Structure 1
Amino acid sequence: MKVIKSGKVLTENGLQKVDIQFDENRIIAIGENLDGDEIVDAHGLTVLPGLVDVHVHLRQPGREQKETIHTGTLAAAHGGFTSIFAMPNVIPFPDDVKTMQEYKALIQKESVVRTFPYATITTEEAGKEVVPMHDLKAYTHWFSDDGVGIDNDDVMKEAMETAKKEDVLIAMHTEDMAYRKPGASVHDSPINRDRGYIGIPSACEAEPLKRDLDLAVSIGNKYHACHISCIESVQYLQEAKAAGGNISAEVTTHHLLLEDKDVQGPMWKMNPPLRSHADRMALIEGLENGTLDFIANDHAPHTLAEKNQSMEKAPFGIVSLETSFPLLYSEFVVKEKRWTLTQLINWMATKPAKRFGIPAGEIKVGKYPDFVFADLDATYTIDASTFVSKGKNTPFDGWQVQGKICQTIVGGKTVWKG
């Protein structure tokens, strides 16, 4: 049994000077003058619950040149994330029981944080045949075809009806390729057209989302919308939630911080793209009023050789696990004073854990013994060359931030110490 002492602990009652007693399975007690076999000293630091990210690309198996389970989860620990959900667009796709068993065994061997794998919604993410959710739910309760949309209305309806029957969650990347021209790389806006870029309109995301939300309200299944980026999507979500849908939605760190005017090259290329100032403000307000439920990251590592191509040829995506907390803490808590630390942790830990059904994201008796020690006064410069992730593809290289992750504990054991 261990006890964390001497830190300021973020509990449901705010920051408190209390001890935390825990073993490898759970938090046992929170209070004063607690005893243990080992004392973990958090003097001068703030103790936060481990962060939770429901949208991470680990690339392994199949694309280990971009990232591995080990490097990706170590990057998560470096960034303060103790529970992550791994997207299924790996090779082979985890779309049947045998492949999922092998995938989970690999995760068990290589991961340094809690890693929960998605299965695909359709076989090989081809959008044609719904996977055997009944068989797969023994191994996962989360299904996604992230990276591609499902165009066929009948297939989407079947997937949602099956998810409702099996009581599993569907997480959707909504994208209708009919709206996307070849070579499109950024938001379709005047500023990007003036730069000579081919744009992706908001309808590419929002219109298939509207279809999904109508189905989800009608069927009543658990539905989660990935990386919302535009005003129209926020409005559709408001309507669907008002109609009683069992619906949640995420917004990424980069969509909260950056806009189309900020694009300088392939490091700013992601899907969905950075949209207008009005869109970004709608996302911030949507998060604050509960239309958007929490923050995820869509950590998407690529090699620098891939990213250092033209805007048309470079792949979509940026890495984010190691930078999201200090970026958001610096901008919205310290600089703008728009959010409190408690709000930020609620969106980065508590709410995603609750929605995805894991006992994490809070420092509370009975929860996972997963903690982050942070020096909230420390300032530093983001340096992509020092990332633990194989991916160095970030638009935030050189940004000055405040709030440094000093130590990460998962299952009662330290997995990262700066």
Structure 2
Amino acid sequence: MDPALAGLALNSGWVPATVDLVALALLAFAVVGRADKWIAFTVATAAGVAVGLLTCWLATDQLDLFGVSLSPVSRAWVGAAFGGVAAAVEAMILGPRRRRVVAGLAIPALLIAGAFGVNADFGQYPTVGSLTGRPVAAPLPPGVLATQASGAPGSTAIGAEGRADPLWQRPPSGRMPDHGLVGSVSIPGTQSHFPARPAYIYLPPAALTAHPARLPVLVLLSGQPGGPANVVESGKVAQIFDAFARTHHGVAPIVVAPDQLTAPQVNPMCVDSAIGRSATYLTVDLPRWIRQHLTVQVTPDAWAIGGFSEGGTCSLQLGAAHPELFGGIVDVAGEIAPSNGDESQTIDRGFGGSRAAYRAALPLQVLAAHHYGRTVAILGTGEFDVVYGPIARRLGAAMASAGMRVSLAVSPGTSHDWHTVQWVLRTQLDPIYRQFGLEGR
């Protein structure tokens, strides 16, 4: 795909604006000037809006078809699209013959405009490239990985308030880039044999010098459906952590976005099962590769795992079960338990039909069996997320009872979407940064 086409923004800019204008223009041509039919037009539009809102309520609040509750903004887009479609249908039935074709063209245009609005609210597909699955970054240059792998053993880059300590000095002006680098890399499932898709890695400026800083690590997981590219593009990782690095001498965490799914429609639930040994991949293969190929700190206090939705569930599962690996957890709108279908289906697909194995893997059970003296956790949800907000509060209470230092963060004006993720990463990581030894923002 042409890079210019792949980079076209779908959440803002001229593409969605043009779709909205075309849809409105077609609808206006089909209905304007029909004064004798204004009652029918009004009734049809109101009925369409009502059907759209009722559909949202049934699909998300009653049947829970998608596992999330739509935000007021998304519901408004659906209602407006349905209302416009109903008005166009009314024009096709009762309008003049010359306008019926235009009314027919307005219907798909209105539905596409509504889809654009919902996507902008959720933030899943910010560009044409993200919609088609196009890679969001080139492979990391071999020279960068070679320099990373040659980092001095035992060095430590972070001192008080985020300043480099005597073992790492900021290079003279011009010898450290102004921005970090995002690249893809294949991280093999050496022990797990997990067929992961390529991961994406963000290296801050301090990691891109001739003698790179040994930095903390933040592992971030996408939701499902999704993949590592969503973490980078929808989560705006480079922009957020570049902004942090600019105020911290080029220092920021190295961010690794691995694949815990293998494909958008697959959900191994971050456990070892017939679907795939996702847990072993994330807790054995991934940490081993990171330590061998990146210049990183190695203590649990310098590592955190986080994610959105299904990835948030995974971050709590793995962070709680492996405090020897992860001293920090960032769970943005995660579930109360791993799920792949209903509970019975989850047990069959992920736990070999063993209810005991399923219960042992539940985050609440894992938390009840441990006491955490040093783990720092952040639970993020959107203000309008009526499903995962209560879950976060319940999980937070259990995590605090288990000894974790927990922060509950509620993103204003958002719901179960990537805007919530961006807000958490941009404004709520102070406890993690302090755990890393970095200055709080």
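Consider the structures 1, 2: one of them gives 1.04 for Rg/Rh (Cα atoms, Kirkwood Rh) as calculated from the coordinates. Say which. The read-out comes from structure 2. Of structures 1, 2, which gives 0.05 when FRET efficiency 1/(1 + (r/R0)^6) of positions 84 and 324 (r between Cβ atoms, R0 = 35 Å, to 0.05) is computed from the coordinates? The value was obtained from structure 2. Can you spot which of 1, 2 the value 15.5 was calculated from, given it is Kirkwood radius over Cα pairs in Å, for residues 20-139 alone? Structure 2 accounts for this read-out. When relative contact order in percent (Cα under 8 Å, 6 or more apart) is computed across structures 1, 2, the figure 14 traces back to 2. Largest in FRET efficiency 1/(1 + (r/R0)^6) of positions 28 and 284 (r between Cβ atoms, R0 = 35 Å, to 0.05) among the labelled structures 1, 2 is structure 1.
Each of 1, 2 could give helix-only ellipticity at 222 nm (-39500 (n - 2.57) for each DSSP H run of 4 or more, over all residues; to 500), but the derived value -7500 comes from 1.
Values quoted throughout were computed directly from the atomic coordinates according to the rules given, and no laboratory measurement underlies them. Bear in mind that the values here come from a model prediction, so they are computed numbers and not experimental data. Cβ atoms are built from the backbone, for glycine too; each structure is taken alone.
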